[in-house]
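FYI, it's all coordinate maths here, none of it is from the lab. Since the model is a prediction, treat every value here as computed from it, not as a measurement. Cβ atoms are built from the backbone, for glycine too; each structure is taken alone.
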Structure 1
Amino acid sequence: MMQALRFLPYLALALAGWWLVDLVQDRTQLRGELAAAQIEITTARIAQEQALESARVHRVYLARAADHARQWDALLNDLQSMEGRDAPLSPLLRAAAERLWP
């Protein structure tokens with residue numbers, strides 16, 4: 001029994017050394033995981049910014065397309081309302097038309 005107690009300080013020292021080595025390895029591993037997580041977060045933020053910019057551009061495009069559609073609808077309504085209403089030609093145009101089509 002005394003012999004076992006004689007090696008107890010060495011055993012404690014060995015366990016403490018093993019614990020410190022394990023702690024350093026864990027810390028190194030955690031640093032690597034932290035760096036990888038920071039890269040993923042940065043990548044995700046960049047992707048989010050790109051998606052937000054893309055959505056903004058898409059909304060602008062849709063607003064322009066809707067505006068053009070409204071303009072075409074207004075033009076079509078004007079043209080359809082003008083059907084059957086033949087306005088007389090101005091004297092200058094009438095003279096030119098009579099020369100072209102006698």
Structure 2
Amino acid sequence: MLNPENAKNVLGGNIIQFLSNLDFLDLSKVTFRILVNKYSLADTKEISDLIKQYSPKKIEIFKLHNLAKRKYELLEKDFYSERVTDSQISDFKNQLQKIFENVEIIEF
């Protein structure tokens with residue numbers, strides 16, 4: 001979710017600050033974990049550009065899970081739950097693997 005407005009509304013976070021923090025990390029040791037939802041699917045090109053720019057050690061992609069739902073409940077935030085199909089997550093993985101080899105689908 002790289003769109004600043006979506007990041008603010010859904011996560012309550014500042015994606016610009018997050019991205020600027022990446023400049024301080026040794027990304028050869030960092031794994032990017034990417035939640036696959038309607039926002040990340042819409043931002044596939046931007047995510048691909050980010051990966052090209054920073055070249056992390058590994059990328060793990062995953063769907064929404066119950067732990068995330070509980071976290072949002074505890075934070076008293078709206079939980080944006082939409083179903084991502086296995087086909088969509090597989091297609092997303094294939095898109096990322098065009099530019100970065102080490103992509104794995106993980107499950108919780």
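Which structure, out of 1, 2, was log10 I(q)/I(0) by the Debye sum over Cα atoms at q = 0.15, 0.19, 0.24 Å⁻¹ calculated from, if the result is -0.92, -1.04, -1.16? Label of the originating structure: 1. When distance in nm of label points 7 Å out along Cα→Cβ at positions 38 and 62 is computed across structures 1, 2, the figure 3.8 traces back to 1. Distance in nm of label points 7 Å out along Cα→Cβ at positions 78 and 94 was computed and gave 3.3; which structure, 1, 2, did it come from? Going through each structure in turn, the value belongs to 2. Computing helix-only ellipticity at 222 nm (-39500 (n - 2.57) for each DSSP H run of 4 or more, over all residues; to 500) gives -11500 for which of 1, 2? Derived from the structure labelled 2.
Work out which structure the value 14.6 belongs to, where mean count of other Cβ atoms within 10 Å over residues 46-53 was derived from one of 1, 2. Computed on structure 2.
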